[in-house]
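Asker: These notes open a run of structures that come right after.
Coordinate-derived values only; no laboratory data. Note that this is a predicted model, so its numbers are computed, not measured. Cβ atoms are built from the backbone, for glycine too; each structure is taken alone.
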Structure P
């Protein structure tokens with residue numbers, strides 16, 4: 001069964017343009033790792049004040065995260081992206097992805 005996952009993060013408002021630019025050039029090996037880990041229809045939406053909304057579909061979010069966590073490319077990506085975010089509390093951005101509760105879906 002496919003699960004829809006939505007999460008929120010906060011990009012530093014003064015780094016929004018840089019965040020956008022880095023996502024125009026996501027490394028091919030990062031794209032492949034996400035695909036291989038089961039991340040499907042992965043989208044990021046960014047508001048001007050830095051509110052980031054992420055959406056993806058996968059079979060099992062915990063397993064999909066664990067598969068990414070096991071890759072070297074994810075460690076490099078998270079290290080490069082971490083300083084663009086607020087409120088990480090010592091965690092990497094991907095560790096702060098807490099799924100929101102889905103309350104309605106119209107297929």
Structure Q
């Protein structure tokens with residue numbers, strides 16, 4: 001759930017870290033070869049820092065999850081669930097992924 005370039009435990013910015021700071025790089029790589037560029041995530045995208053815990057504790061199920069919204073805006077092709085996707089329960093996971101326009105893989 002490293003959405004922003006911020007370390008919540010150290011309470012400081014972490015430039016170059018996080019999904020939002022990668023947006024320009026993703027767009028540049030896609031512009032080089034749009035039909036042969038794919039964007040995937042290998043899991044643990046809903047958990048991992050205090051922001052994720054806050055969202056899980058206070059998330060309104062009718063609102064889209066911020067990470068899913070960001071991944072949708074970046075046109076992810078597919079994501080793989082990690083073991084930590086299940087930390088907040090199946091109901092939270094199901095509601096978070098409900099609006100996702102990308103494929104989800106669950107490793108066996």
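Asker: Suppose you compute mean count of other Cβ atoms within 10 Å over residues 6-13 for every structure in P, Q: which one lands on 16.5?
Answerer: Only one of P, Q returns 16.5 for mean count of other Cβ atoms within 10 Å over residues 6-13, namely P.
Asker: Say we calculate relative contact order in percent (Cα under 8 Å, 6 or more apart) for every structure; which of P, Q gives the highest result?
Answerer: Evaluating relative contact order in percent (Cα under 8 Å, 6 or more apart) on every structure, the highest lands on P.
Asker: Going by distance in nm of label points 7 Å out along Cα→Cβ at positions 22 and 70, which of structures P, Q comes out largest?
Answerer: P
Asker: Once volume of the Cα convex hull per residue in Å³ is calculated for every structure in P, Q, which label goes with the largest value?
Answerer: For this comparison of volume of the Cα convex hull per residue in Å³, the top structure is P.
Asker: Among P, Q, considering only distance in nm of label points 7 Å out along Cα→Cβ at positions 54 and 94, which has the greatest calculated value?
Answerer: Comparing P, Q by distance in nm of label points 7 Å out along Cα→Cβ at positions 54 and 94, the maximum is at Q.
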